[in-house]
Structure P
Amino acid sequence: MNCMDEDVQAAAARLVRRIKEGGHSITVAESCTGGLLASAFTDIAGASSWFNQAWITYSNDAKIRELEVRPESLEKKGAVSAEVAIQMAQGALKRADADIAISITGIAGPKNDGTNKKVGLVYVGIASNNWANAESTQIGGNRAENKIGFVHFALLSTIKRWDEAMVEAEEHRKELERLKEEKEAERVQFELDRAEREAAASESAPWQDDAWDGEGIPPVKNSSLDGDQVEWD
């Protein structure tokens, strides 16, 4: 096993620790790497608990058929593009019913198959149920070195995006908690203000002194009016 292989296994282990901590699952859609990323995951003992299936969609037809990549994206952007990488990841995510998906599409060499893109160019798609993005890099090496480099880049990119997503999720949780506390404080203040208004209204009511509890004779507002002294015309 060469140094890069060791780097790949170390990066895969780092990513898997994150996946297992949250009880999540992962899937993979590969093109030029031909299953190397899936192999890195299945080299880890216990992979069956978080890794169920993966796809190697080497041809454009396979990308369309298996991952629902849009034909117009392949025609306009090419298979090695951010747009296609994201669609590959999203397609795998949907079909595997996983929590996160990684896709790899690149030009491993030794030729660029007639495109104007350079050998060593790779796009990595990363998708979850809440977000999706693509990362790109240029690697210089032979075909075998490029394929290993693509996998290593995919793992590092996913770890980076995963950590960013966890920070964003925590910030979102804190914001929701802050809004909840503000809403509760507003409710309490509203109740206090209402109680004050009711107390003030009760104290200033002109009929307060003539309140009748429903028993006996109702009070008369002006006690000086005696029924025996009233004369009628």
Structure Q
Amino acid sequence: MNVSVIIPTYNERENIKELIPEIFRVFEKNRINGNLIVVDDNSSDDTADEVKRLKERYSIILLKRESKQGIGSAYISGFKEALNLNPDIIFEMDADFSHDPTYIPEFIEALENSDMVLGSRYIKGGGIRNWGLLRRIVSKGANFTARILLGLKVNDITTGYRAYIREVLQGIDLDKIRSDGYAFQAEMLFKAKEKGFRVREIPIVFVDREKGSSKLSKMEIIKFFVFCLRKG
């Protein structure tokens, strides 16, 4: 089983230096042949230098971009790089420890009878820690809107902790994906469902970051609702 994990970064030095060893401990413990692809948008805190240091110990590919181009395009760049490696499974994961690496084996197990697995905060067993009321309302509202307008029958459309079998990303025209943030996650799911791929949710507990600041902006929220209205 060959696995690639895509991690976009922007000023995540303090998190990434702890997250990467933890992911490889999960790989080793579960006998997973895995690698990481870190896509860094020219972080000013030397995130890329930290990744280069860790490359000496772990199987990591670093894609260092010249400017901050957004999480959507970062994932697309990472997906394309991963597909060149021909892995069986490709993950997407945040760099800030909000997505616990110990769930990785559960995603892989769930892919035995599905094509795309979502780490869901909104099914039994899932949850969120350390979010304020406004963030919860925005997230719930975004998911409700996407379910209604896009006809997506899943509970957590905006989750960024996901795993795909290789064929899903090969079947989607990645060059036509232009969305970012919440909208990117909705569009990827929408395209996968359009192609007839099987989608499954497993419960995860999302823990808000302890180091650094959230990257979610008001503009990303607006773009998400515009995307849903346009596709709905």
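Assuming -17500 is helix-only ellipticity at 222 nm (-39500 (n - 2.57) for each DSSP H run of 4 or more, over all residues; to 500) as calculated from a single structure, say which of P, Q it is.
Matching structure: P.
To which of P, Q does the computed value 35.3, 124 (Rg and Dmax of the Cα atoms in Å) belong?
P
If distance in nm of label points 7 Å out along Cα→Cβ at positions 43 and 83 is computed to be 3.5, which of P, Q is the source?
Among P, Q, the structure yielding 3.5 for distance in nm of label points 7 Å out along Cα→Cβ at positions 43 and 83 is P.
Between structures P, Q, where is mean count of other Cβ atoms within 10 Å over residues 19-26 highest?
Ranking P, Q on mean count of other Cβ atoms within 10 Å over residues 19-26, first place is Q.
When distance in nm of label points 7 Å out along Cα→Cβ at positions 75 and 203 is computed for each of P, Q, which one produces 2.4?
Only structure Q yields this read-out.
Which of the displayed structures (P, Q) returns the greatest value of FRET efficiency 1/(1 + (r/R0)^6) of positions 139 and 195 (r between Cβ atoms, R0 = 41 Å, to 0.05) on calculation?
Structure Q comes out on top.
In terms of relative contact order in percent (Cα under 8 Å, 6 or more apart), which of structures P, Q is highest?
Across P, Q, relative contact order in percent (Cα under 8 Å, 6 or more apart) peaks for Q.
Only the coordinates and a few stated rules stand behind these numbers; no lab work does. This structure is a prediction, so every number in the text was calculated from the model and none was measured. Cβ atoms are built from the backbone, for glycine too; each structure is taken alone.
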